[in-house]
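Quick heads-up: structures coming right below.
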Structure P
Amino acid sequence: MSCSTSNNPRRRRVRHDIIMEILKMAKNGTRKTKIMYKGRLSFSQLEQYLKALKEADFIAEESGVWKTTEKGLHVIEACKICHRLLKEASV
């Protein structure tokens, strides 16, 4: 589940959707290559996202494994709440 309100898989993804995908993939720890392929990102895109997420302390890297931090987990939960509220408001 992403924060996006659209269910169209062919639409262009927005930045927060990509960020949420990365944070969710890294919840239990994962390698950069897996994030790149599962997230359908180029290497340069991945580097930009990981740098920004690391600077915000949403994700951390140790020995080549990227893992969502406690702060990143809070972001995921906040996004779920936001998505639920938007869905309820549009019914």
Structure Q
Amino acid sequence: MTTRRDPRNMSRDELVAYFGSGGDISELLRGAVRGPDLGPAPDPADIPMLVTGVRLPSATVQRLDAIAGSDKGGRSGLIRRAIDEFLDRHAGEALA
């Protein structure tokens, strides 16, 4: 008889293998309860920073990390500065 393991007690590597092989998530959902209503989503203008994702070649990320070094802002700060400089340089332009 095969014992089914509870995914809540698995390590990250075990979870990857479990779900990679078509593991059943019903064990995770069985005890799920609806969370509290958080109300309407805030206006993005009221949020000081939004998270966004970009895909960059690994070589570009390595170069960013080398330049960022021990800078307090790190990679994200460097990317924010570069975007701000680009936007300032192209203010009023419509890029095609």
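Between structures P, Q, where is distance in nm of label points 7 Å out along Cα→Cβ at positions 37 and 53 highest? Intermediate results must be reported in sequence, preceding the final value.
Details: P: 1.7; Q: 3.0.
Evaluating distance in nm of label points 7 Å out along Cα→Cβ at positions 37 and 53 on every structure, the highest lands on Q.
Comparing distance in nm of label points 7 Å out along Cα→Cβ at positions 45 and 69 across structures P, Q, which is largest? Walk me through the numbers on the way to the answer.
Numbers: P: 2.5; Q: 4.0.
Answer by largest value of distance in nm of label points 7 Å out along Cα→Cβ at positions 45 and 69: Q.
A value of -17500 was computed for helix-only ellipticity at 222 nm (-39500 (n - 2.57) for each DSSP H run of 4 or more, over all residues; to 500); which of P, Q is the source structure? Provide the component values of the computation, followed by the final result.
On the way: P: -17500; Q: -12000.
Of the options listed, only P reproduces it.
State the single structure among P, Q that was used to calculate P(r) over Cα pairs in 5 Å bins from 0, in percent, giving 3, 14, 24, 25, 17, 10, 5, 2, 0, 0.
Details: P: 3, 14, 24, 25, 17, 10, 5, 2, 0, 0; Q: 2, 8, 10, 11, 11, 11, 13, 13, 10, 7, 3, 1, 0, 0.
The structure behind it is P.
Read the figures in this text as sums done on the coordinates, not as results from a lab. Bear in mind the structure is a predicted one, so any value in this text is a computation, not a measurement. Cβ atoms are built from the backbone, for glycine too; each structure is taken alone.
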